[in-house]
Structure 1
Amino acid sequence: MVVRHASGEVVWRRLENEIIPAIIRLETLAPDQVLELGAEWNPARPGSYAVAGVLLTDGTDLHSDPVTLQVMSS
């Protein structure tokens, strides 16, 4: 997962500074089968952000369409 501020600046990456094995999981999905993954992010400041998923593959990485969210001050 990657979170970008409205300015385009990357403010958080799920695997930033993480050491991961070359192969985490091998999963074959049937047509219309869904695999859901999640993560938690604590925003540093209010604002508009775009969140997108990135699936690392041995070929071209797969990217989801970004979803915009608005973080309000408390």
Structure 2
Amino acid sequence: MEEVDYEGGVKVEVAMSAQISSVATGATVWSKAVSEVGTVSRRTVPAVVSQMNQTMELAIDKLLSTLPSPLPSSKH
């Protein structure tokens, strides 16, 4: 997470990645990286924290929406 001064305003940027690996084989079953940028409405600490929270939720939703359903099973 990062707060960035941007053209007279403030934006927050959230980037994250995740990976799921098979315990049995160690092979990567799924991986994804996402990033989101949100604009802060007011230059106050509570406004920055609130926008970071909202932007983080968007990034998490975006990340989780790409999970395969159901996840591949390591059972044979």
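Looking across 1, 2, the calculation of semi-axes √(5λ) of the Cα gyration tensor in Å that yields 35, 10, 8 traces back to 2. Computing helix-only ellipticity at 222 nm (-39500 (n - 2.57) for each DSSP H run of 4 or more, over all residues; to 500) across structures 1, 2 gives -9000 for structure 2.
Values quoted throughout were computed directly from the atomic coordinates according to the rules given, and no laboratory measurement underlies them. Bear in mind the structure is a predicted one, so any value in this text is a computation, not a measurement.
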